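What follows is calculated from the coordinates using simple rules that are stated; it is not laboratory data. Note that the structure is predicted; figures quoted are calculated from it, not measured. Cβ atoms are built from the backbone, for glycine too; each structure is taken alone.
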Structure 1
Amino acid sequence: MRAVVRDSYGTADVLRVAEIAKPTPGPGEVLVQVEAGGLDRGAWHLMTGKPYLLRLVFGVRRPRNPLLGRELAGRVVALGEGVSKFAEGDEVFGIGEGSFAQYAVARIDKLAAKPAGLAFAEAAVLGISATTALQALRHGKIQAGQKVLITGASGGVGSYAVQLAKAFGAEVTGTASTAKLALVQKFGADHVLDYTNEDFADGTHRYDLIIDLAGNPTLKRLRRALTKTGTAVIAGGEGGGPISGGTDRQLRGQLLSLFIRQRLTGLLAKENAADLEILLELVEAGKVQPSIDSVVPLDGVPQALVDLGDGLVSGKIAVAVS
């Protein structure tokens, strides 16, 4: 099969499209013929090997797995031992291993039936970004009527966080650059802030819940923008240090929360089929819609990752495989 592979960490120059052996599903897994993959921020981190703490899991000197990509949508073509949830020919979406390839293995507890009304490219960009947004809001204990701020609202996770927060009945403010404000409004935000000339922490407004996805704001600024008993979920770490990324800010926030009324907490998203099923229902109810910046072929993945790293992407990039 054709797949995007790399032998080392680095810039997009380490990536290439190669012919490699098709994988075989193990117990509790299926083989998916990938129609489309989704490009999430995790793919950029696994390409660069930064923050360096990631390498303790994925390979210290070089990546253990040469493949990239985890979000996918496609058709089940083979079943591993003990699989009865899916059958060959089923259209699915979710999370697999190495989705920038013609075939990928996926665990059945990380897959769901593809929403009938979505194209494969649209379904492919749900798996990680949309579940992260859902879990961030749930972790923040969102309630109807709350005032919610979402930083990085035009990005992959942010685009879903805006829509989901609205679906939960919140009054939503989203931050983005000047060129992307209209898109955030299209997602359903009640208010938008241009972070290039407006400061969400200037004291003008206070929020019951902040989903922090971009900009790496200090804990002091987050606290200034919260109500006295508000919650900030720190789910983005871009711009953090090369060793730990944004995890140090999450840990400091959790420690500080022990001594104040406000709650500053981090998020470690968990991949599971149950949340994919929730997203399936929300998509089919018309409450969540993927926003695709562009669709690229396999050989367009390197440049797409460059654009993502440079902040040039609105919503999500899909990778057309078949």
Structure 2
Amino acid sequence: MIMKFQAPPPMTHLEREIATQPTDWRRVADRPDEFADRLPVAGERVAVVGCGTSWFMAMAYAAKREALGQGVTDAFAGSEHQLGRGYDRVVWLSRSGTTTEVVDAMAAVDPATPTTAIVAVADTPIARRAQQVIVLDDVDEQSVVQTRFATTALAMLRSSLGDDLTAAVSDAQAVLDEQVDPELRDAEQMTFVGRGWTIGLAHEAALKLRESCQAWAEAYPAMDYRHGPIAIAQPGRVVWALGEVPEGLERDVRATGARFEHRPIDPLADLVRVHRMCLARALELGVNPDQPRGLTRSVVLAES
């Protein structure tokens, strides 16, 4: 009997892009002087504007920057900005450099205000209109679902605040070498929670699960979770905490029969765990993780 060799299925773009993240973070962390003159400095009043994943990365950076005492920092979705409040610097965060709401928001900034665009593509409307540009083209992505551009941008911003990313890189590499837990992959529902800067990561984790495999996922500040959302916790569902866990939360979640998931690693590396779980779930369901239903690489709205 002749056994036919069956080739493994081809890797998706998302799988390849998830796998480069530890190397990507190390690369930007090793080049702080290259970006320093275009990023906020301590004491500046800063706004960071993005949409979707970029907004959630902005939330994480803003919370961390304020917690470190480096200055007032607000994160806005492009369509909901309050840039009229006045800022010393505005940072535009957009992988594609074409997002309509961010382009529109740029018109609300006084031309005398320093602005910096962080993009993956240089010759784009956002890059052209900003005073200064950081192009992370080596982490651009083919998958519609963002992973490495967003986390690398945040790694760069964390590094600019003085964060040592050594543990984050090491933790993320270890995550890539492990198997995805099938109980997490197959959970009926998942809620992500965080505190401080990891609230943004929690929102991003839930978005990744919704985008990649159309799953029911929610996100909340960890201290707010018991103010209502815990009502849906039950066996077969998961509450996943990124970063610091409030006292008593694990006990209260477990009392519902839901699984409480937490690992004491760098929260950005824990987000890579979420990425891999999302990919595994999508492939299990036969959903194309590179082309999510109803989504495109960039939201460019037609003029009304």
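Points to keep in mind about this one:
- Read-out mean count of other Cβ atoms within 10 Å over residues 84-91, computed value 13.5, structure in 1, 2: 1
- For 0.60 (FRET efficiency 1/(1 + (r/R0)^6) of positions 188 and 228 (r between Cβ atoms, R0 = 30 Å, to 0.05), calculated) the corresponding structure among 1, 2: 1
- Among 1, 2, which structure scores highest (criterion: mean count of other Cβ atoms within 10 Å over residues 12-19): 2
- Here helix-only ellipticity at 222 nm (-39500 (n - 2.57) for each DSSP H run of 4 or more, over all residues; to 500) was derived from just one of the structures 1, 2, and that gives -7500; the source is 1.
- Which of 1, 2 yields 15.6 [mean projected area of the Cα convex hull in nm², calculated]: 1
- Ranked by distance in nm of label points 7 Å out along Cα→Cβ at positions 116 and 292, structures 1, 2 are led by 2, which has the greatest value.
- Ranking 1, 2 by FRET efficiency 1/(1 + (r/R0)^6) of positions 68 and 284 (r between Cβ atoms, R0 = 41 Å, to 0.05), the structure that comes out highest: 1
- With mean count of other Cβ atoms within 10 Å over residues 204-211 derived as 24.4, matching label from 1, 2: 2
- Winner on mean count of other Cβ atoms within 10 Å over residues 108-115 once structures 1, 2 are ranked, highest first: 1
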